[in-house]
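So, here's a batch of structures to check.
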Structure P
Amino acid sequence: MADSTKYYELYRRSSIGGTLADTLDNLITERRIEPQLAMKVLANFDKAVAEVLAEKVKARLTFKGHLDTYRFCDEVWTFIIKDINFKLDNTTTIHADRVKIVSCNTKRPGET
């Protein structure tokens, strides 16, 4: 039975997601694969990234900064934070001038 769960497409904008999309575009242009196959590959990518991050990543990250902008639209929170310091596992500290954080609910409406 096929998995009908829909996953967010956020990680397609990551460097690996963008590279995958570019490669699939090239394969379509060269007529080596059909666009439908490329869409299935991207859907599998969305699922794999979400599952691996949920199951394998155990690190803790804290951050402190100045909230510049926030919005909530279509069940997605977006935050722009300025002058932000990240602390990974209470050891390494990283500073950034500006960070955009996008937060999506992992449960769909009707799920428990």
Structure Q
Amino acid sequence: MKSKILDAVGISAAVLCLIHCIAFPLLMIIPLGISHNPYIDLAFLIIGAVVVYRVTKQVASLRLKFLFWASILLISISVFADFIFEIHIPLIYVGAAGLIAGHIINFKNHKH
């Protein structure tokens, strides 16, 4: 049951991250006076990493573990590239989609 809750939190956080990553550049076009804050991306990364760590302790499938950690790695590369080089790498989209897919697969694999 605990893993199902973690999957729900993980899906929610990854979807919010993906919405943030897609909608924010569109909002930058409109002159609202807002700017990108990489600490929001870092917060999503930390939440995702904690949830993935806790979920993968309970997952037996090596493929699913690989999907989770590869997705976190892609998001990490994008976030740290933003901090260090101030560039936005679209790997964050792939990573967020991977987390969503991984959590949905893991959620469906639970015995009800």
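What follows is calculated from the coordinates using simple rules that are stated; it is not laboratory data. The structure presented is a predicted model; accordingly, all values stated were derived computationally and were not measured. Cβ atoms are built from the backbone, for glycine too; each structure is taken alone.
Quick notes on this one:
- With relative contact order in percent (Cα under 8 Å, 6 or more apart) derived as 37, matching label from P, Q: Q
- Of the structures P, Q, the one that 14.7, 50 was derived from, the read-out being Rg and Dmax of the Cα atoms in Å: Q
- Distance in nm of label points 7 Å out along Cα→Cβ at positions 36 and 60 from the coordinates reads 4.3; which among P, Q: Q
- Which of P, Q yields -11000 [helix-only ellipticity at 222 nm (-39500 (n - 2.57) for each DSSP H run of 4 or more, over all residues; to 500), calculated]: P
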